Every structure is written in C-alpha cells, then in structure tokens.
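Undergrad: Each structure below appears as structure tokens.
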Structure P
C-alpha cells in the first residue's frame, strides 16, 4: 500500500474488538462509521460493513489517514471482499428535525437493516446506537478496527461523490472542494449567495446567517 498522507504515525487496525464478539459466538460483526457530521451542508453518510471473520490482515485504514485516490482504491476492495455492506444518507431536513446525532443514528440503523445476512454484533466509532445487538463503541474505532475502518472508507467515498454531484447542482459554493465543511471559501460563498437547499439550517453558522437575513425558526445548534 502507498504511504499514508498526512500523519505517518498512524495506528494500524486489528481485530481486537471483533474478537471479543467472536469469543461469545457472534461471528457476523458489522463495523459502522459515518462521514460529514461536522459539515454545514449535504448529508451525513453512514456505512455498515461485515467483513469475513477470518482474521485476515487488510490494508484498510481510517479514511482520514488517506488521500482521495487511496480511499477510492480501498473502498473498491472493501466492496469486493465484504460479506455485506450498505450506505445510507441523512439529509439536512432530517438533520434539522432530529439533530445531527439523531440523524446519524437513524441513518446507521437504516444501513444496518439493509445488510444481508444480518449482523450478530456491532463495532462503531463511539456511536452508541440503541440496538438489541451486542455493541462495542470505542473512541477512534475507525483507526483501531478493520471493520470500522472499512465502513469509514465506504462512508467517506460515498459522501465525497455526493458532494461533487451537489457542486454541479448548486454552483458557486465549492462543495466539490470543501465537501460542505466550514472552509473560508464556503463562508465567503454563503455571504455572497445565501443559504442553499442543502445547507443544515439548524447549524450555528447557517442559523445565524438566516437570522440576519430573514429570521430563522431554528434554535442555534452546535456544528458537530
């Protein structure tokens, strides 16, 4: 695998969290991760992945450690080896209605419901889902667990493609470049163009801009 971009002191995932479930007889363990929780526009995207329970070493890594080309290559590998995988989006209307955490949970449960076969246990990146399934939700699981790293790759690449499509639909905001996050160019575009149909109106910077320009029904919320 090519060198990782950015911080080269990256943690290598393993099967430690999955093994805890395997020891209890739960062999179909799904990894769950999201992309885009802190963005101001576009969906929050959640992926769920069941990898073969063979304790194989994979090149999968936390998507934040990789370049865009590396993510796409590894995401294709995930789709090729996974026992089951699914990706779901929660769009701004749902985010504004449920709040970002609630929408993330809802998208995660929709993704899990699509898996065939169904998982027997879960490992998530600190996402404490309400589920009857045995659940491990350690922080930084996307860097520590192969299953969650695989999910992070699918979530990130799917969301990035979606933001590139939205860039064509809403020209001028620069969604293809900053993916809806609070970059200076995004702030400048909001001041120039106003709030689009895919902005999260309950997020603080957007809610403030709406209040200044037209008044807003949304309370100012946290951005992540």
Structure Q
C-alpha cells in the first residue's frame, strides 16, 4: 500500500505556496499544487519537471466555488479512485495595499473576504470527502488577523478577512472533529515574499519549515488553535 503522504497546496505558483510544495517534495511527499493560471506558473512548472509523477499542477481560483467543483472532479484522476488527501494547505491569499480610512472600497473588501476567508472555508467543505480521516487542514493566517493584538489602522480588508479565517478555522475544527481531522490557523510571520516585501524579517524557507513542523506535531487536541510557527497560541 502506498503511504506516501499527499498534500494539496493552494496559491502554489509563488511565495509561501511554492516553497511549501518544494519542501514537501524534498521530504518525499506527493503534492497537488494549485494556482489560477498554471500556464504562467514558470517556477512551479519547472519544479514539476524535477519531480515527475509526484507533483501535479491543477487550476484553481479559490474565490470561485465553480472552480472548487472543477478541482473536485479532477482530483480523482490524480489521486486515484480510492486516493485521499492527507493534508490541505490553504495558502492562497491577497493583500490590497494603500487602503486609507475615508477611501475604503467595497470591491477590495469583498475580494479579500472571498480569497482569504470564504474561499478556504468553501474549498475545505468541497474537498472534505477527499480528505483522509485524521488529515490536517492548515490555514495560513496572520497576526494581523488578531483582534487582541491590533494597535493601529492598516490593511483593513486583509486584517478583517484573516480574522474571519480564524473564526472559520474554529468552525471547521468542530465540523470535522468526528473524523479526527485537525484544523488549525497559523501565522508564518512577516515573510520576505511579494506580499511581505523585501524588508520582512523571515525567509520563506524558515517560515515554511516552521509551518510544516507544527502540522506534523499537532494532534486532535490542538484542532481549532491559532498559533505561530513556534507553536505558541496567538491572541484572537
């Protein structure tokens, strides 16, 4: 029986998603990497060439439920008829920069919630039948979504959506508890990616290593937590 772990990563064309796919492959796992435009995902496609048969790239727009349904239809072709996912990494996200109080736009708020909060919730719901009992669902959140830690006005659409993702994490933990599926939200820190910028404190390699270390370590008693890569709880 093939017990190679199988993980689906969203937003895998760059940044933390790409690094997550790279580290999972390096340790011997199989990966389904998704992004909106696979044809333009140069680095991801190059990685697929390095790991033939172990990395499959599929299209997914996390903001569109119709795209979720199409992914669910395609996955059995990749996983096999009885194949199941051992881990889902809800990584895809968006941050609208330059937002100022007095000039906020409904479109940015709506888009941020669809990508950062409702998208991961609805995608996990759609993929639930394909998750193995005891699987892990990793929601990439942010300390900016911590209401208790908020000390200034900034990036409101992102902050609010990540706070909503944290609530969705707790709700999903309850919904999937009967199958032993562990759902948790984790902040990777301020990471040097296109989103985080060049002044960020954490290298992508270190952030992903921390996320995967926690994913490997957490058990059912940890489901519903919001933590950092050090395993410590972050205030809601």
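Undergrad: Can you spot which of P, Q the value 2.2 was calculated from, given it is distance in nm of label points 7 Å out along Cα→Cβ at positions 81 and 129?
TA: P
Undergrad: For distance in nm of label points 7 Å out along Cα→Cβ at positions 33 and 193, which of P, Q scores largest?
TA: Largest one: structure P.
Undergrad: Figure out for me which of the structures P, Q the number 3.4 belongs to, where mean projected area of the Cα convex hull in nm², for residues 89-136 alone was derived from the coordinates.
TA: Source structure: P.
Undergrad: Upon calculation of relative contact order in percent (Cα under 8 Å, 6 or more apart) from the atomic coordinates, which of the structures P, Q produces 18?
TA: Traced to structure Q.
Any read-out appearing in this document is the output of simple, stated calculations on the displayed coordinates, not a laboratory observation. Note that the coordinates shown come from a computational prediction; the quantities given were computed from them, not determined experimentally. Cβ atoms are built from the backbone, for glycine too; each structure is taken alone.
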